[in-house]
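Please go over the structures that come below.
Bear in mind that the values in this text are calculations on the coordinates, not laboratory data. All values derive from a computational prediction rather than experimental measurement. Cβ atoms are built from the backbone, for glycine too; each structure is taken alone.
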Structure P
């Protein structure tokens, strides 16, 4: 859990401009939790009934790969923030 939640405190606010940073980070976190927490158990139950627990492992692995790709596609915003200050 630490690997997931530790970087979120820095990553989520960085995705939004300063004037909407708090609202954007909290909306993204809460909507992501609602969508992820509601859909995952539903799909996991369907996959268990279709093919067993190994299918759930594939679902979780696919979600992990998709998340990794999404994080790797994010742009670094440190230089953009510095240019605005200068």
Structure Q
């Protein structure tokens, strides 16, 4: 999530946009994200819901998957993995 200066200034929505982004990091919002399957960035919430998520034993980078060109082709090109899971 990001506030794009050009857009919020044009529309006069900076204050509400920044408030919304701030809200996303509250305990309330983080708990709602966890309910629908997202890991929380908040350590308190992460601890509350840790039993719902498998432990991560190894982190990966895009390099682990062959780099951006490989990732683009495998996952995001037309007809690739993302399209298949979306039923396209």
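Remarks
- Comparison of P, Q - label where distance in nm of label points 7 Å out along Cα→Cβ at positions 12 and 76 is highest: Q
- With Rg and Dmax of the Cα atoms in Å derived as 16.8, 58, matching label from P, Q: P
- Structure from which 17 was derived, relative contact order in percent (Cα under 8 Å, 6 or more apart), options P, Q: P
- Structure from which -12000 was derived, helix-only ellipticity at 222 nm (-39500 (n - 2.57) for each DSSP H run of 4 or more, over all residues; to 500), options P, Q: Q
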